[in-house]
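Okay, got some structures for you below.
Each reported figure results from applying straightforward, stated rules to the coordinates on display, with no laboratory input. Given the structure is predicted, the values throughout are model-derived calculations rather than measurements. Cβ atoms are built from the backbone, for glycine too; each structure is taken alone.
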Structure 1
Amino acid sequence: MSETSKAKWRDALPVKKLENGKKKMINIGKKMILLGMQDNHYFATEALCRHMRWPLAWGAKVEDDCIRCPLHQTTHKISDGELVEWSPFPLFPPYGKLVGKMSKQKELAIYETRVNNSQIQVYF
C-alpha cells in the first residue's frame, strides 16, 4: 500500500479549544504537530523548528503568513512551509550564521486543515 492511500483526515482538537491568535502542540497518532489559528484561519505545521528542532509552540511568532522560531529566528511561510530566513539570530549575527551552517536548510512541513463536526481536522 502506498503512503498516499494511507493519508486521511484525523481529528486534532475541538474548535472551542483553540482561539484566534493561539497555537498548541499536539500529538495525532505518532505525529507531533503545531496547530494554530491566525486571522480566523486554522493552520497546522510540524511541531519542531527545522533548524534546531525547538518546539514552535514555545514562543514562535506568527504574522504576515509566517512563523518565526523564537530560538534562532528561522522563519517559514505557514501557507506552504517555504523557507523565508534561515537562522539570522539577530542578537549576534555572526553566531547565527555559524549555527545556521551547522544544519541543512529545510522547508517546514505544512498540513491541510478543515473543520468537521466541531472538530479541527488535519490531513496526513
Structure 2
Amino acid sequence: MKKRSTREKGQEGERLAARFLEKQGFRILDRNYRNRLGEIDIVAEDRGVLVFVEVRTLKASAGHSPEETIQWKKQQRISRTAQAYIQYKRLEDRPARFDVVSITLEGTRSTLRHIPDAFEMWEA
C-alpha cells in the first residue's frame, strides 16, 4: 500500500471535516481560502454565524492530539486572514468564531472531533 503524503492526508482530513460540518447543518462558503496573510481551510456558516475552521489531521502514533499543534502564532495568522476575508466579502456586520476539526488517523479508521469556538479573534 502506498504511503500518503502529509498534503494528501491533510486534503482527506479537509474533505472529512467539510462532510461532517455539512451533516451538522453548516453551509460551506469557501474551502482553502488564501490571501497574502495566510490560508483558512474551511469558511462556513452556522445559523448566521461565520465560522472559520482549521482542520488538523495526525496519525494516532504522533503522541499528541492534532489540535495541540495549533499554536498562538497560527491562531494569529488565521485570525488576520479571517479579518481580511470579512472585509473583502463585506461581512463586518456578521458574528464570527473559530472552530477546529481534529482528525486522528489510525490505520483505515479516523476519529473526528469538532471543537467550536476553539480560540478568540486576535486584534490586527
Structure 3
Amino acid sequence: MSDMDRRKLELKRRTKTFAGRIVRLYVALPLRRGEVSVLGRQMLRSGTSVAANYREASRARSTDEFVSKIETCAQEADETQLWLELLRDDCGIGLPEISALLVEADELIAIFVTMSKNAKRNRQ
C-alpha cells in the first residue's frame, strides 16, 4: 500500500471517528433545553456531514469534483465549530469533549484546505 493510500485510509477513519464523537456528544447533551436541542441538531448534521463528504470526495470523478467536495468538508467542519462554540459559550455546556472536538475540527479544516490548494495547483 502506498503512502497516499495509507493517508487516505487514515483520513477516512479520522473523519468517521469525528462523526462518531459528534453523535456521542449530541446524545450527552441536555436536549430538554430548547436552545441546546436546536444547536445540537445543527452540530449533529454538520459534524456527521464531514465524513460523508470526505467519502464522496474520495470517489470524485474529476479534480473539480474533488475540490468541490473537499471544500464542502472544510465548510461543514467550520460550521460544526460554530455550533460547538455556541453550545459552550452561550448555553454553558461545559463538557470536555467540546474542546477536544474544536481542536479536531480545526485540524481537519487545515487538512482539507491544504488538499484543496494542492489539487488546484496540480490541476494547472
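Key figures
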{"read-out": "Among 1, 2, 3, structure where Cα Rg over 2.2 N^0.38 Å, for residues 21-68 alone as derived comes to 1.54", "value": "3"}
{"read-out": "For helix-only ellipticity at 222 nm (-39500 (n - 2.57) for each DSSP H run of 4 or more, over all residues; to 500) computed as -9500, the structure of 1, 2, 3 it came from", "value": "2"}
{"read-out": "Structures 1, 2, 3, by distance in nm of label points 7 Å out along Cα→Cβ at positions 13 and 37: label with the highest value", "value": "3"}
